[in-house]
Structure I
Amino acid sequence: MDGDQHRQLRRRRSEVSEHGTISRYTNDKCRCDDCRAAHRRYSAKRRAQRRELLQDDPTLVEHGRLSTYLNWGCRCTECTEANWLHKIRWMNG
């Protein structure tokens, strides 16, 4: 499938898919208010699920990493320190 066919297929699919869904936001790259709200709800739910998993088993992730602080919501000493180090480096250029 060439680029034009791919664009036409996406355009046809986007004409029938419903706004306010994570599918529309992700697959069709729609950024209307409804689709953005759906993405926010989905992301919040996923963050809450990761936090819950981490509370049940803290060994699921490597601690002391910025990604664990940001993506998993870990606030242990090591992850909090990694976040501060990142901020300090970013502020100092």
Structure II
Amino acid sequence: MLVNELEQQVKVSRMLAMGFVFSIAPLPIVGSLMALILGWKGRRIIQASEGRLSGRIIAWWCILIGALGTLIVLIAGITLGLRAILNAR
């Protein structure tokens, strides 16, 4: 592994470690969105490396858990909003 590739691997590993922490942190919308964004960016960097960089599984974890968390918060928000509107009538 060349120095540049090693630097890229360290960058991707740090990014995905932060994404993993955000994916399990109890920060409803911020944590999920950060995990999703960091996972997506990490995945793109890994794909561009044509197999030289690792971390594909943790990138997918961040993307999936981040998307799931964001979806749950959005559904809960819409549900609570509609319930408040209907109860106000």
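From which structure (I, II) was distance in nm of label points 7 Å out along Cα→Cβ at positions 2 and 50 calculated, if the value obtained is 4.1? Please list the in-between numbers first.
On the way: I: 4.1; II: 1.1.
Going label by label, the one that fits is I.
When mean count of other Cβ atoms within 10 Å over residues 58-65 is computed for each of I, II, which one produces 13.6? This figure was derived from I.
Using helix-only ellipticity at 222 nm (-39500 (n - 2.57) for each DSSP H run of 4 or more, over all residues; to 500) as the calculated read-out, with -22500 as its value, let me know the right label among I, II.
Details: I: -22500; II: -30500.
It traces back to I.
Given a computed value of 1.00 for FRET efficiency 1/(1 + (r/R0)^6) of positions 18 and 66 (r between Cβ atoms, R0 = 35 Å, to 0.05), which structure among I, II does it belong to? Each step should come with its number before you reach the end.
Values: I: 0.45; II: 1.00.
This value belongs to structure II.
For relative contact order in percent (Cα under 8 Å, 6 or more apart), the highest value in the series I, II is held by structure II.
For Cα Rg over 2.2 N^0.38 Å, which structure out of I, II has the highest calculated value? Working shown, then result.
Numbers: I: 1.54; II: 1.41.
Once Cα Rg over 2.2 N^0.38 Å is worked out for each structure, I has the highest.
Readers should treat all values here as calculations from the given coordinates under stated rules, not as data from a laboratory. No experiment lies behind these values; they were computed from the predicted model shown. Cβ atoms are built from the backbone, for glycine too; each structure is taken alone.
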